[in-house]
Structure I
Amino acid sequence: MTRIVGYLFLIPGLFFVFAGTLRAILAHTIIGTLHFLTVADTVGLIFIVISASFFGLLTIIEMLAFIVALMVTGPLVTHVIARAFINSGGKER
């Protein structure tokens, strides 16, 4: 039963990561690209970490630590990249 629940979290997680990456490739602006990558990768990787917990690869404490780390570092790194782009006067593609 836990394997079924694990797959129920794994499949949407892989979809979010794949769809977000594909949409980021097709985005017209750097800010749009960063937005799609941040949202999709953060949500997708959280689903994948939860599925790893159901497969017995992570304990609850490890799963929560990974989720907190993903929720903090993903948007933080994206903000730093976007701020550097804006401050450098970078041109859109």
Structure II
Amino acid sequence: MEKRLELLELSPDVRQLVAECEVSGKRTRFERDGRPVAILVSYDEYLALRETIDISNNADLRRQIDAAEEDLRRNALLLPEDLFEGRTQDGGQSNED
């Protein structure tokens, strides 16, 4: 569950931490008794992390990535012109077979 806070209602010190995070990407780690308990990251970085997690949790997409990585290891790469082989100049399928 997500909790929302209005930034202008927070203390100046907290607003400064958020501004540093937003502008420079600086992360702030919150600790309790010397142990990390939370981290402040920019919203853009949060979205990128969520996207990475979603990709890694998607079994079909993970298989496609694994297959592509295997192709890279085997040097089984396609050239850009290979992608369009069999297509006409207007993008349709050619009748060559």
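Nothing in this text is a laboratory measurement; each read-out follows from the coordinates by a stated rule. Owing to the predicted nature of the structure, the values given are computational and were not obtained by experimental measurement. Cβ atoms are built from the backbone, for glycine too; each structure is taken alone.
A few notes on this one:
- Origin of the derived value 3.1 (distance in nm of label points 7 Å out along Cα→Cβ at positions 12 and 28; candidates I, II): I
- When mean count of other Cβ atoms within 10 Å over residues 52-59 is calculated for each of structures I, II, structure I comes out greatest.
- Label whose coordinates, when relative contact order in percent (Cα under 8 Å, 6 or more apart) is calculated, return 12 (choices I, II): II
- Ranking I, II by FRET efficiency 1/(1 + (r/R0)^6) of positions 20 and 84 (r between Cβ atoms, R0 = 25 Å, to 0.05), the structure that comes out highest: I
- Entry that produces 258 once volume of the Cα convex hull per residue in Å³ is calculated, selected from I, II: II
- A value of -30000 for helix-only ellipticity at 222 nm (-39500 (n - 2.57) for each DSSP H run of 4 or more, over all residues; to 500), calculated from one of I, II, originates in structure I.
- Structures compared: I, II; top value of FRET efficiency 1/(1 + (r/R0)^6) of positions 4 and 60 (r between Cβ atoms, R0 = 35 Å, to 0.05), i.e. the largest, recorded for I.
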